[in-house]
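Okay, got some structures for you below.
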Structure I
Amino acid sequence: MRKPFIAGNWKMNTNLAEGLALVRAMLGDLEKLKSVETVLCPPFVSLQPIQDLVRGSSIHLGAQNVYFKESGAYTGEISARMIAGLCKYVILGHSERRQYFLETDAMVNAKMKAALATGLAPIFCVGETLEQNEAR
C-alpha cells in the first residue's frame, strides 16, 4: 500500500527569510507525520537554503516548475538538470501556467519527459482555473 502524499506549493509567496522562518516553524510538526510523505515546494530562490534545513529529515523538496530544454538562451527558466540535485519532485501542469502563460499539453508533456530524464518525480497538476479578475 502506498504512503499518503501531501505537497505544499508555496506559489509566488515568501522571500528567502520568510521561507526559512516558515520551515523552522513547521519542521518539528512535519517530522511527526511519519505515515505521510511530505513535500515542500518553495520558490526556486529558496530551494538550496531550505534543502539545508530539511537535510536528514523525512521532508522532501519539490520544485514548482521546470522548462523542457536542458540549457540555452531561455532567460529566467530553470531546467530539470539545474534542480535535479536539489529536489526529488517537480510540479508540472499548473492551471495558472496554462491560463496565464498559455502552456499546452505538448509543453507539459515535454516538461514531464525532461523531469523523468533527470530522475525527478513529477507531480502532475489537474486543477481549477483561476478567477479572471486576478492580475496577470
Structure II
Amino acid sequence: MSGGALALALLVVCLGGAAGSVARWGLREGFTHLAATHRPQRTEAARTWSTFVANVLACFLMGIVVAQLGSSSGGAQVAYLALAVGFCGGLSTLSTAAMDLVEVWRHSGFSLALAYLLLSMGGGMAALWIGLVLAS
C-alpha cells in the first residue's frame, strides 16, 4: 500500500470509527433517557441493553458490508474500511459488554448473566448471518 493509500485508509477508518462510537454513545443515551423518563429504577438495565443492541446491530451491518464489499478493491475497499473496520468496529464493543455482564451478575445473579452472555453471542452471530443472507 502506497503512502497516499495508507493515509486515506487511516483517515476513513478513523472517520468511520468516530461515527460508530458516536452512534453507540447515542444509543446508550437514548436508552438511558427512555428509562429515566418511563422507569427510573431500570436506568442501569437500559444501559446494559443498549450495549446488546449496539453489538447486534454492528454484527448485522457487518454482514451486509461483507456481503456487498468483502473482497473488493479500489473505492469499494475504501468503503469497506470505513464501514466494516471503522463504523462497525466503533459501534460494537466487547469491553463494555464484558463490563455489563459483570454488572448483570452482581445485580441479578449468575443465571441472568449467563443468559445475557449467550444471547449476546448468539444474537450477534445470528445478526451477522441475517445481514449476509439479506445482502447476498
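Any read-out appearing in this document is the output of simple, stated calculations on the displayed coordinates, not a laboratory observation. All values reported here derive from a predicted model rather than from experimental measurement. Cβ atoms are built from the backbone, for glycine too; each structure is taken alone.
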Quick check for you: by mean count of other Cβ atoms within 10 Å over residues 23-30, which of I, II is greatest? II
Where is distance in nm of label points 7 Å out along Cα→Cβ at positions 31 and 63 largest, in which of I, II? I
Identify which of structures I, II gives the largest calculated value of mean count of other Cβ atoms within 10 Å over residues 15-22. II
Here percent of Cα pairs over 27 Å apart was calculated and came to 29; which of the structures I, II was it taken from? II
So helix-only ellipticity at 222 nm (-39500 (n - 2.57) for each DSSP H run of 4 or more, over all residues; to 500), computed for just one structure, reads -28000; which one of I, II is that? II
Could you tell me which structure in I, II was used to calculate distance in nm of label points 7 Å out along Cα→Cβ at positions 7 and 95 as 1.6? I
Test item: relative contact order in percent (Cα under 8 Å, 6 or more apart) calculated as 20, pick one of I, II: I
From the coordinates of one of I, II, mean count of other Cβ atoms within 10 Å over residues 55-62 came out at 15.6; that one is structure I
